[in-house]
1. Computing distance in nm of label points 7 Å out along Cα→Cβ at positions 287 and 303 gives 2.7 for which of 1, 2?
2. For distance in nm of label points 7 Å out along Cα→Cβ at positions 159 and 215, which of the structures 1, 2 scores highest?
3. If relative contact order in percent (Cα under 8 Å, 6 or more apart) computes to 18, which of 1, 2 did it come from?
4. If helix-only ellipticity at 222 nm (-39500 (n - 2.57) for each DSSP H run of 4 or more, over all residues; to 500) is calculated from each of 1, 2, which structure is the one that comes out at -5500?
5. Given that FRET efficiency 1/(1 + (r/R0)^6) of positions 191 and 231 (r between Cβ atoms, R0 = 30 Å, to 0.05), derived from a single structure, equals 1.00, which label among 1, 2 identifies that structure?
6. 12.2 is what came out when mean count of other Cβ atoms within 10 Å over residues 103-110 was calculated for one structure; which of 1, 2 is it?
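Each reported figure results from applying straightforward, stated rules to the coordinates on display, with no laboratory input. Keep in mind that what you see is a predicted model, and the values were worked out from it rather than measured. Cβ atoms are built from the backbone, for glycine too; each structure is taken alone.
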Structure 1
Amino acid sequence: MSTTETATQPGQTALRVVNGHAAEETYKYAHLLPHFSPDKYPPLTPFEHIDPGLRALNHPDPRAFLKGAESVIELTPNLGTQVRGIRLTDLDSDGRDQLALEVARRGLMVFRDQSDFIDQGPQAYLEWGRHFGRLHIHPTSGHPKDCPQVHLVYKDANSTFNFEIQDSITTTLWHSDVSYELQPPGLTTFFLLSQPTTGGDTLFASQVSTLKKLSPSFVAFLRTLSAVHSGVDQANFSRSGKRGGIVRREPVEHIHPVVRRHPVTGEEALYVNRQFTRRILGLKREESDAILKFLYDHIDKSSDMQARVKWEPGTVVLWDNRVTAHSATVDYGDSKERRHGARITPQAERPIPAGDGLVLPN
């Protein structure tokens, strides 16, 4: 018997061809398809963030949660660890604290065979995410109905609810999620509910390693700089009728250090990204543009500082937005297959300047 699934518009059914005959079946994750509520939200307010990784520093064995794993493999020397044989659903509070510390240290962790975690549903996602920080509600993206704290990405043969730039020769767009917020995300959890047969990989870059590649005198200069991160273009993209056409919270701009310090590991990381960083304060426009272009190109081209996650069913990926950048790879469009992902996005602290003398405006 031969069976083939074809993509459909977001809805309750998918079309399958079984022995040459069309048949409809219920999509397992139809309850998690993108919903664009018209709800409006007030501006986010500051809050005190206590990183759970700090608690793990005092644990006699901060990597105890990995005991019993079938395999723990470093994807690259500088970034990323792949784990098999550990069930995320089995981690208690101490285990989650240790996980947060390990993600901070490695930047990226890929857990295979986590279908039980994925199949728990939205309320379990929220309980998981709240351990790591206050959950972010994205101002423009789709979310499961009645669960705005879960950010969705979605593309199939007929629809796309991703932030896609059509007039570019590449779909690669390095960024750190919603870096325009006053308190951007820290540890982030992401998984695919449906994926193309091939393609749709996610790229990651270590912003700790990209910074270390620069000369000490240049890094010293970068530590004195701050930059504006803006959500205006993203909001305007939705207001133009793309994605879902919804802006739930008015866009904001905030000033962050160009080099930030991680509150748990103490590591310094480059903190600019092509999607949201707009200008460096205190410099002439041409000076700011030249430095940012250099840094963006450095991030783009540093393949020795990057890792590539190839998705397989049941994969859950966690990364630390404070010390990594990432990009989707939209290379599967011709296949007409569905790619449906969910992100749990806890906010962290306001970025801490690596330069002791850098003072950010209130």
Structure 2
Amino acid sequence: MTDFKFDLLATDGQARLGRVHTAHGVIDTPAFMPVGTAGTVKAMLPGSVAATGAQIVLGNTYHLMLRPGADRVERLGGLHQFMNWPGPILTDSGGFQVMSLAKLRKMDADGVTFQSHHDGSKHRLTPENSMEIQRQLDADITMAFDECTPFPATPQQAAESMRLSMRWAARSKAAFTPRPGYGLFGIVQGGIYPDLRAESAKALLEIGFDGYAIGGLAVGEGQEAMFATLDVTTPLLPEDKPRYLMGVGRPSDIIGAVMRGVDMFDCVMPTRSGRTAQAFTKRGTVNLRNARHQDDPRPLEEGCACPACRDHSRAYLHHLIRSEEILGPMLLTWHNIQAYQDLTRSLRAAIAEGRVEAFAARAAELEAQGDIAAL
């Protein structure tokens, strides 16, 4: 079986072209990972997700722990078999829920006790059982258990949160079961404070991980602050390991982060937007609920290979949305995941050909033009 490793194939400025080797296949980077929180990418068949070019999907430890339960998934052959996704899977450790479900949890130095948002039952997550749950799920990439620092946070709050996460990172590494083709990522925290990001990165490098994630961004700080934080954080991370920006984001966020040395991304935005009639195009976001589409025979986006664009008109997509037909969200979700995969595919080509700055400038120009009449 292959070892878990990262090949850096080319660079263009700080942008990187790479390849991650895992037990269940290769991931070409820059890569966007569709989010399959509960073992499914909402409104998509696994084969449809693969047809967009996606090579890896994301599952969530907290949600799968509650339902259907990690023991059950393990008995049924692991998450790959359970959800019929043969490719690589990354699982979030549950750390984001430490922040997002603050009203339903009690945190201490050892871990977090959650009250289930389903039925109120109590559950415990620690670095040790987060690693065990992710092993039971058979995640190719396991995430260290951490606390996602909320925004805004004072320097003291961010420091205390980050240092707790670093203690949990060490415990995660000690509890992780090494296997060929399986990797563990540490998560850099520290809010928007450069000195805390540097302290966090140093602590993680001393522990040693197979990849390094940047957490605690895209939580309300805005793109300018996010990019400023990446400017000081990514240079601190090893060149021979993959870098993953968690929970990001819009196409312009992804392009800017790739220009700053990030390799991997995930976000619910393309799937969630697809379910609310929003479609991402190179010229901006189209709202298919708007009446101006009701007589429009054009495809949603010229040149897109997804079935929403290939087989249907804007008028039909508008009709599906207004009629609350389930096919509408399904088609728009497919389109959005396709748009994100096309973006990362184009970024990989641009890096390989040494033209990533020109690509980024053109993408910004198209979005800025955003001719509403044309959309």
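1. Only structure 2 yields this read-out.
2. Across 1, 2, distance in nm of label points 7 Å out along Cα→Cβ at positions 159 and 215 peaks for 1.
3. Going through each structure in turn, the value belongs to 2.
4. Going through each structure in turn, the value belongs to 1.
5. The read-out was computed on structure 2.
6. The correct label is 2.
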